[in-house]
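Nothing in this text is a laboratory measurement; each read-out follows from the coordinates by a stated rule. Computed from a predicted structure; not experimentally measured. Cβ atoms are built from the backbone, for glycine too; each structure is taken alone.
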Structure I
């Protein structure tokens, strides 16, 4: 059985990271794409080209790792899924703390939400119970 959460959770975090990346660009970026602010070099290069190139690559990135997750057996796919979730969660936190100056105690509130998603994902994958419809 395919667990949609293995795809949905990392995809949502990737999209959140992409939105925060675009929202966090300095005002000068929107006049000159060479002024992009992004730590990941490949995505920084795409932001230098155009925001649409960055968004297209983010969607391609999601598609690529979803294919990898789908191709792998249960546990390796879970490791890949949680790895992408963690990476993009850290990306989101970086933007929230450093660009948007969200107070650290507020950002800490996101950790239980993230941990809950991981537990929900692991429990569903190991028990086969996520989104399983039981017969009457």
Structure II
């Protein structure tokens, strides 16, 4: 997609997808698949397309953040069991074996997915990593 991007007189970023009359001559033109590919480079004082390494870094951070949210959502419903066992001095593996087993499975899955994400070397590889528990 063709994108025109610039900072207006107030310093706000503006974007247009066509060369409308209000697009200033100073607007930079890019042909990219996604706006996520464009960044403002403070050192250069201009917008530019991210390098492949920057795209991989950003995608890894996005995937890890998604994973963290999913793991939290999977563990949170049984947090009360951990609290109860801690308060009463119970062994969770004995008092609630099914909860312990599920929480262990979630943590093992989390560790596996973190490794997959951290070891990925391309954006395509990162996009192919499923964050569905059990897959």
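Numbers at a glance
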item	result
Winner on distance in nm of label points 7 Å out along Cα→Cβ at positions 51 and 115 once structures I, II are ranked, highest first	I
Computed 19.8 for mean count of other Cβ atoms within 10 Å over residues 3-10 - originating structure among I, II	I
Which entry (I, II) yields the derived value 32 for relative contact order in percent (Cα under 8 Å, 6 or more apart)	I
Kirkwood radius over Cα pairs in Å - highest-scoring structure of I, II	II
Structure with the greatest value (metric FRET efficiency 1/(1 + (r/R0)^6) of positions 83 and 123 (r between Cβ atoms, R0 = 35 Å, to 0.05), set I, II)	I
Origin of the derived value -15500 (helix-only ellipticity at 222 nm (-39500 (n - 2.57) for each DSSP H run of 4 or more, over all residues; to 500); candidates I, II)	II
Among I, II, structure where FRET efficiency 1/(1 + (r/R0)^6) of positions 11 and 27 (r between Cβ atoms, R0 = 35 Å, to 0.05) as derived comes to 0.75	I
Highest-scoring label, criterion being Rg/Rh (Cα atoms, Kirkwood Rh), for residues 59-106 alone, among I, II	I
Structures I, II, by distance in nm of label points 7 Å out along Cα→Cβ at positions 75 and 91: label with the highest value	I
